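The next part holds the structures, each set out as structure tokens.
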Structure P
Amino acid sequence: MGSAFLHESSGGFTLVSAGLVGDRERVTDSPDMTTDAEALLGFRFSRYRTDFPKRNVNLTVNTFIYLTNRPRFRTQVSFKISWEIIHNLNVGLNVLDTYDSRPSTDDAAKNDLSVTISLGYTF
């Protein structure tokens with residue numbers, strides 16, 4: 001797998017990556033198992049601030065293009081943000097979305113979305 005920084009600084013970075021991946025998939029409640037080769041294309045953006053108020057922003061996008069089980073691809077998008085509202089008290093938001101263009105079973109959803117809001121204390 002290869003990666004390249006498009007931007008890098010003391011406050012964050014932007015990274016692209018590509019590579020080959022082996023995938024072994026087993027459907028729940030089934031003895032069937034498949035093994036596939038995939039191409040990975042990735043992107044990551046990260047910004048952070050370490051003095052008050054601390055902040056972190058991360059966006060990651062990974063796409064897996066099946067080379068042996070075509071035409072199928074999967075994409076996962078993750079967005080995370082957190083910020084310090086009072087000294088060491090943080091609030092955060094995490095959004096995760098996954099998409100499969102051709103799920104293993106006909107009744108499976110193509111898209112899965114989760115949203116998490118958090119409150120935390122760092123000590």
Structure Q
Amino acid sequence: MTTTECIEWEGALRNGYGVHRVPGQSKVEYAHRTAFMAYYGPISQGMFICHTCDNKKCYNPLHLFAGSQSDNMQDAASKGLNHQTRKTHCPQGHEYDESNTRIYREMRYCRSCKKERRHG
């Protein structure tokens with residue numbers, strides 16, 4: 001395969017991803033997972049198949065990679081696709097900046113809110 005373009009699924013969709021029935025079964029499989037397995041082989045247990053192109057309909061195996069849930073979330077966050085990472089302020093209105101933000105287990109925490117709770 002040499003195409004660098006997305007190959008978009010034209011069949012049924014579930015949550016924006018292409019889906020199809022597995023022949024002889026009632027099971028539904030995601031098209032990008034099927035394409036990945038056909039091109040690269042089995043998917044290790046617990047792994048997600050992620051899109052480098054961020055196009056949910058794409059099933060081009062050259063646009064797919066296997067990663068953990070953490071890899072998938074980090075990829076989305078680094079591209080600004082996670083709605084939480086687009087927030088500039090915490091729910092109390094404090095700015096998420098370098099000095100006021102603590103990142104723990106891929107989540108942002110407001111240091112000002114923590115201080116207020118501690119000294120409440």
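Things to note:
- Value 4.2, calculated as distance in nm of label points 7 Å out along Cα→Cβ at positions 40 and 112, assigned to which of P, Q: Q
- When distance in nm of label points 7 Å out along Cα→Cβ at positions 64 and 96 is computed for each of P, Q, the largest belongs to: Q
- Highest-scoring entry among P, Q, by mean count of other Cβ atoms within 10 Å over residues 56-63, is Q.
- Answer label among P, Q for the case where distance in nm of label points 7 Å out along Cα→Cβ at positions 8 and 72, calculated from the coordinates, equals 3.6: P
- Test item: helix-only ellipticity at 222 nm (-39500 (n - 2.57) for each DSSP H run of 4 or more, over all residues; to 500) calculated as -7000, pick one of P, Q: Q
- Read-out Cα Rg over 2.2 N^0.38 Å, computed value 1.42, structure in P, Q: Q
None of the figures in this text is laboratory data; all of them are computed from the coordinates on show. This is a predicted model, so every value here is computed, not measured. Cβ atoms are built from the backbone, for glycine too; each structure is taken alone.
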